[in-house]
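Participant: Listed next: structures, encoded as structure tokens.
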Structure I
Amino acid sequence: MTRENVRIGLFGYGCVGQGLHDVLNSSKGFKADIVKICVKDRNKKRRISMDHFTYDKNDILNDPSINLVVELIDDADEAFSIVTTAIKSGKNVVSANKMMIAKHFKELVDLQAKYKVSMLYEASAGASIPIIRNLEEYYDNELLYSLRGILNGTTNYILTKMHNDGLPYADALREAQEKGFAESDPTLDVDGWDAKFKLCIITGHAYGLFLNPEEVFHYGISRISKFDIQYAKEKGFKIKLVPYVGKTSDNTITSFVLPRFISSDKYLYNVDNEYNGVITEAAFADKQFFSGKGAGGHATGSAVLSDISANSYGYRYEYKKFQQGTVSNYTRDHKLEVYLRYSDEKHRELFGFEEVSEYFSGRFYKYVIGIINLKNLYALREQLRDLDVFIVNTGRKL
């Protein structure tokens, strides 16, 4: 297959942009030219000559010699404007912006088809883990039962430090920020938004449904306490933030993001610090496990480089599960067993437990383990932000 000469217009030169630059320069088997880099901060010192930079996006978007736009900025709205303009101009795109893709997924798929261009975004879902390409190529005709995993390196780092080193949540978060694994405003990570956006992208390739992120329940780790960590350790568990999508019937799926108890015999138990891990369960391939770094410029940059290389060969996603149309419904009518730590009895009553298998009431903490319906959690999603509670999926199959 003929390889096209790649001339890149790069948007963003932060952690991932610089990581891409490093891995591209270190690559022995693939070369590409970064023609121009667009950034917004005119006063920030850069590590390379300012001759490479522009502050006007049109210097890239209107340059006919640039045939690939690589978008690595953190502004989802501006990213969408850049990407759609590039696509309509006939330029291929590589992106790592999970919020932008998740919020506009179906529109971006339609635009690719209309303008006959390719948009690749492996780095948006699992950083260094090539999960999208595997879903597209290996699982294209596989009966996929479920997919779950750790998709956020920031929360995994925090939970690891709390479990292994006994750090309080605030101290673990501060350390993650100092190491560059968490933003100064960590809300998207610790409250589960980032993991949900990635899950929505994965769902499009795994099952062919392009879900509105607002339809998917998510709950993060910002309310976790040392009591929850201690309970997990006494029971032989670690707590991980685990997005899940899976079939409830032949043509229906459900999905959610929740902290989960992981026992020592499970794949995800030893996925610590900033690493990610993904588990697929399927009819023929059975259970498979993917693991790799989930944060950091070089890890994410390696996935971006892989997409750039694939683009040079003319590769594009075919959205095979969407074309097959075998999954057509989405439901939140799904029962889960959860651990709920709370302080006020009236808060417990909000969850509508159908069964209770374990209950504890102490001087400072109370908890209950029992079965609830996902649709009840979804109905409570706004209230949960203000309640002194913490929820963990026990992982037990019902």
Structure II
Amino acid sequence: MIIKPKVRGFVCVTAHPEGCAAHVQEWINCVQTRGPIKQGPKKVLVIGSSTGYGLASRITAAFGSGAATLGVFYERPSEEGRPATPGWYNTIAFTRAARAAGLYAKNINGDAFSNEIKQQTLDTIKTDLGQIDLVVYSLASPRRIHPTTGAVHKSVLKPVGQSYTNKTVDTDKGVVSSVTIEPANEQEIADTAAVMGGEDWEMWMSALSEANLLAPGAQSVAYSYIGPDVTWAIYKNGTIGLAKNDLERAARNIDSLLKLKGGGRAFISVNKALVTQASSAIPVVPLYIAILYKVMKAHGTHEGCIEQICRLFAEQMYNGKSPAFDEAGRARVDDWEMRPEIQDAVRQIWPAVTTENLGTETDIAGYRSEFLKLFGFGLSGVNYEAETEPHIAML
């Protein structure tokens, strides 16, 4: 079939297998161009490995330090007349490339919140790898079925305490408008923390520890975002921010566990605002990102997912010395985004942006390009007019 992008709201409902493979190869090339990561990880579990920062982590570990990688994700295969999800195609492309390079790469597709998938993962590590030295926790899910209670928790993207009004942009139509979001209730706050907080990360690490599958000195990292005050009401001080606070609580507990298990460590990495499937769904944030991209590109400091994770691994996690943590014990690879000159420039542009000047005051074109790349569209060297086979089996 000939596959074209079909955008509905903040998601594209189609994905191109060859385009996704080209995007994965771009990231592999980026890692290889930077050279090997000395003292990098060798046996890696990535929970949430099929898109975004999780996929970037898997590629960086494999092609930056020759690591064996086990990826856990929840993606949908193709159906009659419907392509698979981009994460499905990304994972196949990565697995092919890794195995062609002589690297171990195995995949587990299923609900990472469930006890069954956790046990399948433990069994695979025990059989194939023995012990692992890095666990990347990068799940981004809108819902979670609790493995103990059976309760279904659904996350929401809302402010806390009071309603919030600010500018936002329809990235597909290019319309700048005002949006008002009503505050979350207590149940929504609790549900969001249950989905996006740290309990599941703790469950994973406890299970790995109890099964003696963590190598001495093993590390674990989860990803977060803070951003500037213009996004705080919907992010840092909203439901997702409170969930990230719980993720930081979990990091402290896991860090204590790993220190007892041979001097390892766990921490949060605060990353840059980027176009991802998750960030596209957050009101206000896409407009901020479009402005940020324009400013950072002008300053020559723009990075994508893969550049961010390469820098985290090479300069923070595996640099032969202690990471440069902030006062809360977090790694900061959002440092270039948060430079005063960058944020000052964003603040100057923000109030002036309208539908009419969106194309000149922001990098909305760059935003749209990066968004479509997530689904395998807009990659050079791919013939999007040609027939392609959407039905590809997971490796």
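Just so it is clear, none of the values below were taken in a lab; they were calculated from the coordinates. None of the values given here were measured: they were computed from a predicted structure. Cβ atoms are built from the backbone, for glycine too; each structure is taken alone.
Participant: Could you figure out which one of I, II the value 13.6, 40 for Rg and Dmax of the Cα atoms in Å, for residues 30-117 alone was computed from?
Facilitator: Of the options listed, only I reproduces it.
Participant: Taking Cα Rg over 2.2 N^0.38 Å for each of I, II, which is largest? Spell out each step's value before the answer.
Facilitator: On the way: I: 1.01; II: 0.95.
With respect to Cα Rg over 2.2 N^0.38 Å, the highest-scoring structure among I, II is I.
Participant: Identify which of structures I, II gives the largest calculated value of distance in nm of label points 7 Å out along Cα→Cβ at positions 262 and 374.
Facilitator: Structure II comes out on top.
Participant: One of I, II was used to compute mean count of other Cβ atoms within 10 Å over residues 54-61, and the answer was 15.2. Which one was it? Don't skip to the answer; put the middle values down first.
Facilitator: Details: I: 15.2; II: 29.8.
Here the read-out was taken from I.
Participant: One of I, II was used to calculate relative contact order in percent (Cα under 8 Å, 6 or more apart), giving 19; which?
Facilitator: I
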